[in-house]
Structure I
Amino acid sequence: MNNSVTNTARLLWAALRALLVLTLVTGVVYPLVVTGIAQAAFHDKANGSEVRADGKVVGSSLIGQSYDLPLKKGQQTPDADLKWFQGRPANGLGSNSVNTRYKLILSGATNLSADSKVLIQQVKDAKAAVIKDNSVPGYTVTANEVPADAVTSSGSGLDPDISPAYAELQVHRVAAQNGLPVAQVEKLVEDHTEGRTLGFIGEPRVNVLQLNIALKDLVARH
């Protein structure tokens, strides 16, 4: 009986020591080491790829933002604020229906098939809006000039980038809305166009948030 109690106590003490050691190693030491390496080697990415303007964080370079006007009375969907460059549609985003205390946005794709009547109508409506919004005196957008990313949402619905073609399509409208020369806005897009990663991965892109920050600075100087 005494041996049984002694063996049980010994096993429990060994298990407790293992628990304490593993808790220390995996719960304290390992997270601190990984955090330290991340802060030293990848400081920007480890902190959320923050984008700063006027001394404060205004967003992340990895997450798209909307540039809309305030909702009018009785309006369900806000109108786009046309003085800013617009990002991709966010049709895949859903509202939080579980914890309604917080107004959370759920990212995701539409999950609509290519032959879905709903998706086809969304694309048609988006194309019509792009043509209407970006056609200004002296510059008319045609249907075949509208790139795919202007009328379709990404898999997450939070794509921070647009194609150079979509950015260039918006140049005349942005210039007119802000009273800027078209050439200056074109140069802004050119300066913020990034090439393929490592020269061959992905497609050329323009980060909408960073482009609009530069636009705001240009307007302030104009």
Structure II
Amino acid sequence: MPLTFDDLLARARALPSNGRRAVLGIAGAPGAGKSTLAERLVRELNGSDGTWAAHVPMDGFHLADAELDRLGRRDRKGAPDTFDAAGYAALLGRLREEDGDVVYAPGFERVLEQPIAGAVPVPPSARLVVTEGNYLLLGTGAWARVRSRLDEVWFCGLTEEERIRRLVARHERFGKSPEQARAWALGTDQRNADLVNAGRDRADLVVPAEATGGRAR
């Protein structure tokens, strides 16, 4: 039987056990639909109660442009070394510890292309945290600490043709010209995608595009 979105909902709902909060990771290359899947899962799991599941994107750990300029990495924004990987791993650890306080995570403003501190509150009532990003399965540097803090990691599977089409459209929507959008998608983004796709076999589940539902952004 093909995997359905209802199957994904049931699997996510079963992750917390014995009263313990669970953290679900959703990985995939740029444009693969990670955010769309995470947001739909959280929305459906919460229903009328908006506190059972929370969405914490990895993108909040982008380094600010000023720091990327200082490091000389602005032209590679989105590569593994343009994030605070150690900070992200530390946040995941804190989310698992559950000290009874609201945990504030950084968000990411796509119009500004900048991280926003303290933008995502995770209340103590949240039993499942869904986090998504490119490098959840990367085994190098501080990224290697991430996997052990996740109960499961799902990988968004999508054909390269459709992924690139969506990615170019997203870049255009946030201000790039068609030429700039395609150049970035086939350059910096593609190098990152190749690195991400190399970790696909380490995921607990590969999610086909037809199971995600909704329209990837």
Structure III
Amino acid sequence: MRIWMTLVAATLLLVTVGCTREITGTARLDPNQPRTAITDDGYGIRVGDPEAAVQIEVFTEPQCPHCATLQTDYGREMASYVSLGQLAVTYRPVTFLDQDGDHSARVSNAMFAAADAAPRAVAFQAFVEELWAHQQPGGRGPSDVEMADMAQQSGIPAPGVEVISRGGEAVDTGDMSDLNIELLAQLNSYQVATPTVYDLNNNEVLDIYDENWLSKLISTI
């Protein structure tokens, strides 16, 4: 089941929906896989070739169960298209569920620490999937050491793993969340919700209720 995390007039709402995705076939990996990079504004993380034909932004909250389901359903498919050089994904984390703690901020910081080490795109995508698979909505979330272990197992370079393990600051998570929420609000001023997936080429929010949304997007190349 997917759960929408929505911020409307400073109120968090939950909406339950359902969707699954089965992937068939075998992708051929590009031996010169693209690296991960931080966006020019400093608050997004681009995973994949900056010249990829399909470019999307994913607005995501580390404690959002629906965001975790997005990774479960589509993470491997996104990694496949990224490996083939067809897709670039820019993650824009927000932290509006950090009401009484810093779970979302710490996970977001770990993402930027990993990205600073310029890992291969597929390694970073694997790290994202692990982070969202181990979320604890409303709880403390994974420790710095646990996130470092996930990063190492995913293939994040050693400098990034070291920063994560000691909780080193990699980004101002307050400014990051403020900017990304502002960008998200520009897409829909009536409802700020995660996950929101935005097609940068066609300037439109994608319908992720459609279980074939990603393959349809790639088919337009």
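Quick rundown of the values:
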read-out	value
At a computed 1.8 (distance in nm of label points 7 Å out along Cα→Cβ at positions 37 and 189), which of I, II, III	II
With percent of Cα pairs over 19 Å apart, for residues 125-204 alone derived as 43, matching label from I, II, III	I
Structures I, II, III, by relative contact order in percent (Cα under 8 Å, 6 or more apart): label with the highest value	II
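Every number here is computed from the coordinates shown, using simple stated rules; none is lab data. Note that the structure is a prediction, hence the values are computed from the model and not measured. Cβ atoms are built from the backbone, for glycine too; each structure is taken alone.
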